[in-house]
Structure P
Amino acid sequence: MYLCICNAIREKDFRAVAPLCRGSAEDIYRQLGHEPQCRQCLDDADDILGDVRCCAA
């Protein structure tokens with residue numbers, strides 16, 4: 001499923017990079033080579049990031 005339509009970032013790609021990046025969801029977008037555009041996806045991205053970090057702890 002796509003997390004970010006503007007940048008065509010898939011949730012699975014975001015989840016793969018999230019454990020490797022200590023920053024925010026926006027930092028993970030940059031790791032994937034993108035910048036948030038309309039920013040509507042950032043709430044969902046933050047939720048996923050929290051889930052990934054919670055499960056890793």
Structure Q
Amino acid sequence: MADILPFKPRAKAAKPKQTLCKNGHHKWKVVSSQQFDVKQGRLVTTSECTRCGKRKVQAL
């Protein structure tokens with residue numbers, strides 16, 4: 001009979017941090033410090049991604 005070698009468990013691969021935002025899956029949080037846009041002359045909602053810092057503006 002041949003010698004039986006034990007299997008070693010594989011090391012877990014490190015996950016990249018920014019993959020969700022690169023694929024368009026942002027985690028939006030409303031920023032309440034800026035609520036009025038002077039150029040448009042109306043109220044706006046400003047959201048910021050907590051992972052990458054990207055901002056988006058939605059007019060009400």
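Read-outs throughout are calculated quantities, based only on the coordinates presented, and are distinct from any laboratory measurement. Predicted, not measured: the structure shown is a model, and the values here were computed from it. Cβ atoms are built from the backbone, for glycine too; each structure is taken alone.
Rank structures P, Q by relative contact order in percent (Cα under 8 Å, 6 or more apart) and report only the one at the top, that is, the highest. Before the final figure, lay out the partial values.
Details: P: 35; Q: 25.
For this comparison of relative contact order in percent (Cα under 8 Å, 6 or more apart), the top structure is P.
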Name the one structure among P, Q that FRET efficiency 1/(1 + (r/R0)^6) of positions 13 and 29 (r between Cβ atoms, R0 = 30 Å, to 0.05) of 1.00 was derived from.
P
Using log10 I(q)/I(0) by the Debye sum over Cα atoms at q = 0.17, 0.26, 0.27 Å⁻¹ as the calculated read-out, with -0.71, -1.04, -1.07 as its value, let me know the right label among P, Q.
Q
Rank structures P, Q by distance in nm of label points 7 Å out along Cα→Cβ at positions 5 and 37 and report only the one at the top, that is, the highest.
Q
Answer label among P, Q for the case where helix-only ellipticity at 222 nm (-39500 (n - 2.57) for each DSSP H run of 4 or more, over all residues; to 500), calculated from the coordinates, equals -1000:
Q
